[in-house]
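In the part that follows, the structures are each spelled out as structure tokens.
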Structure P
Amino acid sequence: MMKINLKRVADVILSLFAVFLCIFIPKRRRELIWGPVPIINNKYWSKAISKLGWETKTLMREYYSINKQADFDLYFDDLIPRWIWPASLRQELSCYMALLYIIRNGSVVHLPFSGRPLGASPLWRLEAHLYRWAKIRTVLIPYGADMYWYSHTEAKTL
């Protein structure tokens, strides 16, 4: 007898839903979105670009204790209705709600090499394709945590 894994079934349904949204959802597509890693550079880049007249938002997965929570505009948790509980379900849905926000509102998303909204989900491999289908431009921004030292690697072909 085959055991059905409800999490995998939910992931397949959510991935089909995400593809549908990317193709058919009406888009506002005006914002430049920065995130999801709460490095302080995102705050300053967003402010600098907004002074030039662009609509920008910072959308973070969490906040680091070295920053203030008010340093960033939105957090994944802000996108989920408060009546959804338990906390584990809210946590599980947060990356999908962040993706939905980006698809609906973003024209350009700025991401570090080390993280994306769907990075913690099983659907992370689809994320770049979803942005492409939704016609959202992607800018990858390196920072300290995602640097690569060639001198410390065994595979010299990289």
Structure Q
Amino acid sequence: MRPLITVDPGKGGAIVWGKTLQDINFCNMPQTEMDAINLFEDIADQLEHPEVWCEQITGFMAGLAGVSPKAMFTFGRQYERVRMAALANLLTLREITPTKWMKAAGIPLGQKKMLGATQWKNYLKQQCQLRFPEISGKITLKNADALLIYYALQNPN
């Protein structure tokens, strides 16, 4: 296992960090740039040379149907906050697409087409609870994606 920081940079996203599947910490996305810098500094002090992985949502940059310009701007701001916090702490930021982390986490992608957006998010939360039963009560719609990214990258499959 390796020290990781995983990020769902959405407005309702989260940051997860640890060294193994049993060693997990998480919090909601920081509200300010300084909050992000300070959080990454604290995490870097806890973990030796952590890898930072951020969810890449290329559709937001290309303009998804039904996604407002405000939502695209907010996502970009959150992503930049993560990138800047990693850079300020001399950490390399890598990206992973939802398709790649879902496949690595064993999430059946065909389900997404059959479910609406809210049902899909609840499905991901449920899948996360199955993979992390010891913290099941702390898993929310905000942190489920970041936890599943962490699972996908730490899972030896």
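A value of 2.5 for distance in nm of label points 7 Å out along Cα→Cβ at positions 15 and 127, calculated from one of P, Q, originates in structure Q.
Largest in relative contact order in percent (Cα under 8 Å, 6 or more apart) among the labelled structures P, Q is structure Q.
From which structure (P, Q) was distance in nm of label points 7 Å out along Cα→Cβ at positions 23 and 79 calculated, if the value obtained is 2.1? Source structure for this number: P.
Which structure, out of P, Q, was mean count of other Cβ atoms within 10 Å over residues 31-38 calculated from, if the result is 24.4? Going label by label, the one that fits is P. Which structure, out of P, Q, was helix-only ellipticity at 222 nm (-39500 (n - 2.57) for each DSSP H run of 4 or more, over all residues; to 500) calculated from, if the result is -15000? So the calculation was done on Q.
To test your reading of the models, identify which of P, Q gives 47 for percent of Cα pairs over 22 Å apart when calculated. Structure P accounts for this read-out.
Any read-out appearing in this document is the output of simple, stated calculations on the displayed coordinates, not a laboratory observation. Keep in mind that what you see is a predicted model, and the values were worked out from it rather than measured. Cβ atoms are built from the backbone, for glycine too; each structure is taken alone.
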